[in-house]
1. Once volume of the Cα convex hull per residue in Å³ is calculated for every structure in I, II, which label goes with the largest value?
2. From which structure (I, II) was FRET efficiency 1/(1 + (r/R0)^6) of positions 212 and 308 (r between Cβ atoms, R0 = 30 Å, to 0.05) calculated, if the value obtained is 0.70?
3. Here mean count of other Cβ atoms within 10 Å over residues 116-123 was calculated and came to 23.4; which of the structures I, II was it taken from?
4. Assign the value -11500, calculated as helix-only ellipticity at 222 nm (-39500 (n - 2.57) for each DSSP H run of 4 or more, over all residues; to 500), to the correct structure from I, II.
5. For which of I, II does relative contact order in percent (Cα under 8 Å, 6 or more apart), calculated from the coordinates, equal 18?
Structure I
Amino acid sequence: MKREDVLDALSNVIEPELNKDIISSNLIEDLIIDQNKISLTVFVSNPAMHARNRMREAVEFNLKSRVGKDIEVHCQVLQKSSELKSLRKILPDVKHIVAVASGKGGVGKSTVTSNMAAGLAKLGYRVGLIDADIYGPSMPTMFDLVSERPQMVQIDEKSFIEPIFSHGVKILSIGFFTDKENAVVWRGPMASKALLQMFNEAYWGELDYLFVDLPPGTGDVHLSLIQSIPLDGVIIVSTPQEVALADARRGVNMFKMDNVKVPIIGLVENMSWFTPKELPDNKYYIFGRDGAKNLSEGLGIPFLGQVPIVQSLRESGDTGQPAVLQANSEISNLLGDMVSKFIIEMNIIEKSKNNER
């Protein structure tokens, strides 16, 4: 086999994020040609397992069809480091894209997302938030933006949607574009298209974290996001009772599937207990005790913390002032600890990716 024939075959393999072939994009390393064997490493921008598998299949197909069907191909596919991320077409200046999911509705997923985002912004991180809960957008209320509407901004002679800034967080929500009094009656493909527009047609600029508040369940929107956007990890939110834990377990398993393979950053337990003001030393475990905490231990995934039922937490969400921003209250301290654990787990995931490279 001639090396130029191998390179010519590989020049027909396209990296989908860059829309360029892997030769001209300099995405190949350790190319070894030994008799009828070819081994190489290819770098891609999307860390998901399904994206890596597709690249491996494309490399093998092009080599065998253009060089020789009897050759052996050993192709390792890894995620490229930050310099490739800066070149990808989707959100090139965002360091980490994090989804927040739940197996069922009503467990406080949006409350966790809003406080996680505001807590990181409070620490000085550059944070964005996409409210992808198409059928029940909550972020306009939780950030006091109900009457706001995004404007268009010109960047390099192109028009983009400009996210709205609140409490240090750049925010886009489907709630900004729909009538709050009417239900959103969209089929799956239409909902998925609306979600992707908030990625592709908005100007987010440079961010350390972009959170995506997903709808509950495991439907079309989730699959569209996983297939189209290179997620760096996902947070799962659940309440302690068994009916919620069963759905949370399904959510974890979905993100662990071989064709998905999105890292689980951690599990958050919401509505863990209730303490009345007049009985500050008492804890009432209304929905069960330590259910999500025990689930995380059983599944071998990190546990980010427990959030109790606190009236001020509900009030802060209704008034658009995330509770994590309260001055030295018990709930703000608990939420702050959750944010700190999140940062630790993200650093572990990032270090693991760097070791793979």
Structure II
Amino acid sequence: MIEQLVEQIEARFAEVGRLMTDPDVINDRRRYADVGREYAHLEPAAKLGEQWRRTRGDIDGAQELLAEEEDASVREMLAEARTQLEVVEEELRLAMVERDPNDDKNVIVEIQGGAGGDEASLWAADVQRMLMKYAERRRFSTETMDAGTFAVKGDGAYSVFKFEGGTHRVQRVPATESQGRIHTSTCTVAVLPEVEDVEVDVQQSDLQIDVYRSGGPGGQSVNTTDSAVRITHKPTGIVVAMQDEKSQLQNREKAMRVLRARIYEAALAEQQAAVGADRKAQVGTGDRAEKIRTYNYGERRVTDHRIKFTAHNLDAVLDGELDEFTNALQNDEKRRALEEQAAAPT
């Protein structure tokens, strides 16, 4: 079984490697990008396949030596090689788990204060800074769309940021708290894969587009033209408003990007409700009892409740060092997918 998997990986990796140098592929930008992503996905598995073959060779060699003469050191080497082989085989299975088709996409992140009043709004701003710093650390680019909404661009952005969707809970003493009491507040994060026009069919006749004057704090006008845009998708009732740009055209373009992402995600929700792919499952109600992660300032710890993983480096996490959480969540996702594949009827 594993040997067949290794052979399949080797054959496909070699084929993709040839495609990377094919002039026809190179001249087709979209196809070349797809081939490049597949190559990057297969490369770790191909290296694991090489390691598997070396380890199998070590086992065969040790067994031949033991057949000729009993040797304690050779028997110990054989035991170590067998243990290593089991590890490599598990990593190979995980490496070849079917990927989420959205993993390579850019994302749109929406953050809103939940329970906790003004402190929840402050916490939402802190979470936005944390996620934007994380994007910077991962060498993704970010683009502010509107208050609480930003885009993250780069290959594999969704594969990283999808794990941030949900309710983030904080336990801390607010700056406005004179008695030093700890408050619990939340914010909700929705992570939407950004899609191209061709992936979502939005008919112009299905849109209601309203323009109005951008409003600033205290009712002040940001500018004197009707540059703000509100787009309503009548079939789904989804509404998106943008006003950060001075140009109506720019606000409309950004609003359409968010609208397409929300429509796409709503369609995914219908197909994948069992795995909680919809935005409502990510966001929940923002109630304090709903949480994917808790940030405790007093104990300087961060706990991810989905995988029961805790780190005691709160400051680093808030500064965008989220890799250990992402890695643990990605491994958990792969293991669950592997279990589902194994349980599926053949």
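1. II
2. The read-out comes from structure I.
3. Of the structures listed, the value fits I.
4. Only structure I yields this read-out.
5. Structure of origin is I.
Coordinate-derived values only; no laboratory data. Keep in mind the model is a prediction, meaning the values are calculated, not measured. Cβ atoms are built from the backbone, for glycine too; each structure is taken alone.
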